Structure I
Amino acid sequence: MSLLKKLEQTKKYAESAIYEQGQTLTSLTRDPYGHIKEELHEKIIEELKNLKSPERDDKKYVRDYIEKLVNENIESGADHIPRLDRMRIADELFDEIMGYGPITPLLSDPEISEIMVNGPDNVYVERNGKIELTGVFFRDEAHVMNIIDRIVSPLGRRIDESMPMVDARLPDGSRVNAIIPPLSLIGPVITIRKFSADPLTMEDLIRFNTLTPEMAQFLEACVKSRLNIVVSGGTGSGKTTTLNVLSSFISPSERIITIEDAAELQLHQPHVVTLESRPPNIEGKGAITIRDLVRNALRMRPDRIIVGEVRSGEALDMLQAMNTGHDGSLTTGHANSPRDMLSRLETMVLMAGMDLPIRAIREQIASAIDLIIHQSRLRDGSRRITHITEVQNMEGDVIVLQDLFYFKQTGVDEDGRVIGEFRSTGMRPKFIDRLEVSGYKLPVEVFANNLF
């Protein structure tokens, strides 16, 4: 978004912000320089509009310019403010005009993985897997709404009383969800799932003890051998991160089509086509769903189809794609276990509106999916791949699953950290021949029935 558009938004907010007496007192109690910032805000916006284009796009120049304007205005006023506080005022005004207001420093903190704004007065973050309350606050609900609008406007999305929920993304790929009154009773709520500027690699997951080197070696062979893989798990368990890491093993020579509600995957292959669903317009028309995009992707000559998450009827189209020559497809889904993932897939296929017998659906699933990777967020905040499970075949009306690797929790230490170990079941997958034909002959030790 251009600086001029940001200035127009912030000016519009400044002009429309009418504070009740109680709110003003509360704001000043929390921020003794709140009234000074409010006075400087509009003055600085008008001054910045006079900047020429090259200067306007240089963030360092704009930051220094704002600091100069703050110093000039404070020195000409009656208030004596220490230099450090002046710099803080300049920083906060810069964040307000060029960034995302009070949460800008939280977005820049690499230790924070999630930001949760519960109305103007309560901002929580997840740091190292633990949720904690911050001292960050907004002036009022209109201030929060202004930041939401700044996030969603560049994407051509909107949020208002007629559409009080929205999914969006930040320029760095971080996932944003916002919901506002009347659906939210505590004021506007923003949830931001951050993604690191440098995508995590398999080495990072091993270092975080998400899986073992042997499991990583096996998964790399599965992706390169074009097996169809589903990553399952609960909310915040790290499914998208794992999907991103798995996709890094895809050959640069392949044409990859990614399909998501809000584009989050960070693929570095040269031939990637990114598709994103679209919500309905103000008239309730024009929506493009994940299912529409999956069907369209089949006409785009894909080597691989990666669906960020299956939630509904698109599961049927995804299974049909896997069963009709589009091997190597990857997707994620919410579930509590590999077996639950299969049950959810059955339900999602029925949501497509096709009156299919359960046995036919299960045959489709058993034929399409080769591997389920189940990930969990444990009570200490750590993420683990708790199951790597092969989907084998049908026996009667039941799909046969075989665990290949699993995580066994044995206790909790004095600091509340989960104690456990990764284990192999000692079973070799039935698709081992496909790995070997593709040139990946895994050592016997990978499947050895021992502790890693």
Structure II
Amino acid sequence: MTVLEELDTAKIGVSEVARNVRQTTRFIDELLTAQQEVVIEQGLQLNQFTAAEEPYKCNGRLYFQTEEHSASLPDSLPGNKNDNSILNTIMWLKGEISDHEIVLISKDINLRIKATILGIKAEDYANDRVVDDLDLLFSGSHPLASDFWEVHGKQIESWQDEGKAYYEVASVEGEEWFPNQFIYMNGEFEAIVRKRNKAGFLIEVCQNYYGQRHSVWGITARNREQNFALNLLMDPEVDFVTLSGSAGTGKTLLALAAGLTQTLDQGLYKEIIMTRVTIPIGEDIGFLPGSEEEKMTPWMGALMDNMEVLTGNDQKDSWEQAATNDLLRNRIKIRSLNFMRGRTFQNKYIIIDEAQNLTSKQMKTLVTRSGSGTKIVCLGNLKQIDTPYLTENTSGLTYVVDRFKQWEHSGHITLMSVERSRLADYASEVL
């Protein structure tokens, strides 16, 4: 009853917590109505339970507390706190049920600490975790062994087509390469896995974006991961790109440069749409005046900073600068996440900044907005999550990186090196 009362208290509002609470209540109601003769004391059978979107494989029974048990406990916790009431019930269960292990599952860390002190086994709810350890998350690139060519040289076929070099490699034992994953040998070889078939892997040598001759809107790759990122961003066959990395690795700059080139120069997209989660780092400054775009402007400092770099405003006179800014402003739209539901974007280049602060459901809502000819680029730093209910393992960015790695029209790369300045580089190491 304590849990049901907490659910009832939290159901009001449009937040993610309130939405989850209402869905949980619907699930419980479905369990009650699905069984003709409900005997509460015997528990509700779970093997018939299916949610609205997908079936849940489960067994056993769901029991409800129908009477107060804390009074019968000699060592019951005092007070009227809900957590103490839940713990008292668990201690009563331990005394009543000896042939089953009693486990408390909760995301409330303090409740788990109190349970452990009382000798109750406690576990975190792990079903929303994408990976158990962030180090296991797909990085998008894989180094080749130094003797790769000597070992597999006889199994490799090579050819050129339309100025691009290709290799077909027989399946490599112990290697599970994914579509659009990068493989490399330091300073010698950089390639992207295009397809996987029964014969092996089709590999294409990466485009070179290091020199000014192959720059993207004046931007060149300063390291290997940036070159990999530009290969994904400039490839029209890759519809979904995720870039992760610490501050200063060039995520926003690369995404904007590729977007401007493909929108203004190549005409692949009609316009660039940029959005992000509006979560303040410090105290909230309150409501913002103006239209949707004007309200979003304070949150788009990263866009403005990178636009100055890309347009080279410091090298132009005032008239030239104003003309360039007006041209770009007409092709770059700033939109709020709050008004994305129900929309469909056709032939757009969409940048989702600070994607690490999105939940998996929010990410699904955004990605499914894409229509034909649209490319979505998600940027984020999993070390800078500001949402209180998310961790590195449950972030929406982690979720899409893991779920999309098998798809041949998506790609991911983790940027490693900070390229802002020597001060930022040193700060990222020691702070």
Highest-scoring structure on Rg/Rh (Cα atoms, Kirkwood Rh), for residues 135-246 alone (candidates I, II) is I
Please state which of the structures I, II yields -9000 when helix-only ellipticity at 222 nm (-39500 (n - 2.57) for each DSSP H run of 4 or more, over all residues; to 500) is computed from it.
II
Comparing volume of the Cα convex hull per residue in Å³ across structures I, II, which is largest?
II
Quick check: 3.3 is what I get for distance in nm of label points 7 Å out along Cα→Cβ at positions 127 and 383, calculated from one of I, II. Which structure matches?
II
Have a look at I, II and say which one yields 15 for relative contact order in percent (Cα under 8 Å, 6 or more apart), as calculated.
II
Distance in nm of label points 7 Å out along Cα→Cβ at positions 207 and 391 - highest-scoring structure of I, II
II
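No value in this document is a laboratory result; all are computed from the given coordinates. Note that this is a predicted model, so its numbers are computed, not measured. Cβ atoms are built from the backbone, for glycine too; each structure is taken alone.
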